[in-house]
1. For distance in nm of label points 7 Å out along Cα→Cβ at positions 166 and 270, which of 1, 2, 3 scores largest?
2. Can you say which of 1, 2, 3 returns -15500 when helix-only ellipticity at 222 nm (-39500 (n - 2.57) for each DSSP H run of 4 or more, over all residues; to 500) is computed?
3. Determine which structure produced the value 10 for relative contact order in percent (Cα under 8 Å, 6 or more apart), calculated from the coordinates; the candidates are 1, 2, 3.
4. Of structures 1, 2, 3, which gives 25, 44, 26, 5, 0 when P(r) over Cα pairs in 20 Å bins from 0, in percent is computed from the coordinates?
Structure 1
Amino acid sequence: MFPPAPALAVSPDGLRLAVSTGASTVALFSTETLQREATFPIRPSGDPITALTWSPTGSVLAVGARGGVVQLWRVDGRPRLERALLGLAPLPGQGEAIQALAFSPDGGLLAASDKSHTTTVGHMLVSPLAQMALWRVASGTLVAPPADLGAGTGLNGSDVVAFSPDGKDLAASLLTGGVRLFDPMSGQVLRALSDPGDQSISLAFAPHGALAAGTLGGTVETWDASNGKRLGPVLLADSVPITSLAFDPAGRRFATAGYGDGTVKLWFTAGMQQQSVRLASDPDSTAAAAFEPGGRALVVVDDRGGAFIWPTSRAAWEQRACAIAGRNLTRGEWAQFVGGPSYTTVCP
């Protein structure tokens, strides 16, 4: 029922990150020092926090939890609850949890998806169901009744949501496989991007508008969201489910994290080639990754309580490599550890 990756949100200025540090507890950390700056509990107590996202305005953090909890918290000072959003709730006696949260680019709308487990046939068979709700942030009212995201046949799928960079499309994955695009202003379905198949459990829009989905089968698929056409072949990114997917601000690279493999991979968007070696998180952990909005770093948190900040600018990598090696790489070393860009000397 819970999302496969831990909850993570990075502030629009890149200076803070929000994570869950225990049941019903959110903590804000500095991305510069990884020192804790604030902690606050949500209500009701005891509900595990399953999703976080930061408003583009920088002043509001959305929090999702088990039991259909969706709350807006002011974090531009002492954290304080601003509003609880109603619309997603479990059926009586059934389990349910928020799977994903996403603000529209202007911060005016908030989308949330959930997954609930219903029992049938004498309570022996569990069948997951998914819905998506869309609210106006200023008033807390629903844009439309919650949309049906299908019923799954297994317990491993997770429905997720993402807004396009221009705010005109809202993407949501289905428990039965495939992805739908919705009109955020009306909640109506615009188009389907793929036939039901391998379940998509992570979604991300690139800055130029392409939509990427990570699947239970370890693949990454990309589409032109404006017409629903695929962009290139399917990428086999891992042998485990892709639990997190994120593009850098320029759209030149994206990051993927795999379920239980304790690593994060960086890829060049053009050509879908892996960049360098895997970045390690805690052993056997499942991670969530997000690029710092300025593109200078990759923020990674995992379900073992670890948090990591990886520099991603070329200048930072060159400086670090030169400090370690004390010389330029040979052409063979460049091909093995760098890949993508053509060979060059970077150390003084």
Structure 2
Amino acid sequence: MKIYLSTLLGHGTLSREEARDALTAIGEGHCNEHEVAAFMTVYLMRSINIQELEGFREALLALCVPTDLGTSNLVDIVGTGGDGKDTFNISTLACFIVAGTGQRVAKHGNYGASSVSGASNVMERLGYRFKNEAAALRQEVETAGICFLHAPLFHPALKNVGPIRRNLGIRTFFNMLGPLVNPARPDYSLVGVFSLEMARIYNYLLQRDGKPFAIIHGLDGYDEISLTNDTKVIRREGEQVLSPEYLGKRRVFAEDLSCGGSADSATSLFRSILEGRGSWSQNAVVLANAAMALQCTGRYAGYPEAYAAAVESLDSGQALRCLETLISIQ
């Protein structure tokens, strides 16, 4: 690690192989917390490049706990986080909306490191038991249409750096890695990113994977479709900038997306939305993200049809039933 730190602190960059070896050393516990903190700090001062991110990703996937859910016909909706907006758990809610349409979901997530409430914070409070046993996760997918993959149970490196990330309390390059290393290897991905630069890097990597995807970036800085401004959408076929009016019928305000300031309030809001007690703005944002994910699967003629399916999932209570079924089999 000292060699890699010397390179980085001398304003150099790592090759893909060096990046892979460095993160493998972290994941296998060969580095002390000071070396890890120094390594992470470098990437707070400069952007990560494609070769480094690709090497980091290779290391995490090589070290991860194997997870066979019995199908690859899965979708994940996940953001990098780190946008500093402290929104409620839009991506995780959208996953339940998607599951309510009959599309199976393998949601990958973690505790919030730079936000008030990450996906794992909410799922834990809802009564979900984190696990990495493939048979149990497969049962959840078959019974509830969705399972949750708590990242530290599958990725040793994420477990090892968790306390350091929480102590820093700001975005690190691990935020960028999360959406790229779902251990279930889903066929479809909706990935939210916090910057256009990161969208470009993700586009390069996901194009190489050869699977359908959509990368989304709110042009006012959100790592999801926020409906507060236009959204940049990047797919294999090309790029678009879509308006809030197209994606969610009308524009909403940033204050409508607040998580309430704590994981407990975020959890209460999460359940209220699925129970049909969300505000118009809250519902619209969740539905827009769910619809974009559904469109990725190719099951719908276009976005309007996918949006209608998302509305039906929420309004019929099917999305809520997916949550209740998932929690009941813990």
Structure 3
Amino acid sequence: MEMRKVQFTGNSSYVISLPIEWVRSMQISKNEPLGIRMQSDGSLLILPHPSLESAVREKELRADVIKDPTFLFRCMVGSYIAGHTSIRVISSTTLPPLMRKAARDFTQMTIGQQIVEETDSSIVIKDLLNPVEMPFDNSIKRMYIIVKTMFKDAILSLENKDKILAKDIVNRDTEVDKLQWLISRQYHLLLEDLALSEKMQISLKQALNYYVVSRILERVGDHGVRFATHIPTLIDHRIDQKVVADINNAVDLAMAILDSSIRSIFSGNLSGANRTIDSVSELETVSDGITTIALQKKGEIALSIGYIAESIRRAGEYGADISEAIINQLIDEEKSD
């Protein structure tokens, strides 16, 4: 870190010189005004060209080079998460129908993305969402509600032998992915534009913590999908009610862990987060009991019960991972006080 001395000039001003390399790289001219913001930790943020709007970050994807629609979709998702505000898909010839479909699928699978221009050989997708309109905490709460209802409805579909509900649970994972991608995108936007943290009233450390929690909730959603996909097998084999009751009990324990962890995020309850982690042992015992039952079965029914038990256990353990992240955050905040 380069150190510079503060100098006193005139009768009331303290000044510090700016590194010439930074001035040149930012193309700052003599007498040009700079924006200065005081951060929550007492540091100062210097903003070059404060009067200018955030620059448009355009990403160009060449369909001639990418060729595969699935690969193109992944590249668009990567561009979205990286914070590009405009994505242009171009081709030297007519853009193939499957490439156009990939672009449409992308706009349906993301929040705030819209096709604003389309020709025979190109598609332009613009970001129409103001990040301030979608706070991190709201997205986390929404993700939590979705994954929780996935597990609760999975039990309901098993008890009522409702395969249609089980299929609907699988489809809900798309909404979880949408929100996780949005949080990832907003986190990367904060890294690119530190002034955005003030507008969103969130620090980079807090944003990072929300990003970590979103990744964990996305994995819980994946296990909700795996749970739901094995329900039809249990329905077809008319699994006995004792097993259903044990699975129900395990889901209640896993969701209680998740509930407690999410509450700790917003309450800052250090001891509560610690108790949540300790409660995982009871869930593991119940899940092991279900696994033992699975070992007594044969064929696909044994596999389905085993996979369900594992997914419920992993959901609870991921909930405990959230509590661990909260403890780390709270300890770090105490250190900073």
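1. On the way: 1: 2.3; 2: 1.6; 3: 4.6.
Evaluating distance in nm of label points 7 Å out along Cα→Cβ at positions 166 and 270 on every structure, the highest lands on 3.
2. Traced to structure 2.
3. Considering all the candidates, the number was obtained from 1.
4. Working: 1: 31, 58, 11, 0; 2: 34, 59, 7; 3: 25, 44, 26, 5, 0.
Attributed to the structure labelled 3.
The numbers here are math on the coordinates, done by the rules we state, and not lab data. If you're wondering where the values come from, they're calculated on a predicted model, not measured in any experiment. Cβ atoms are built from the backbone, for glycine too; each structure is taken alone.
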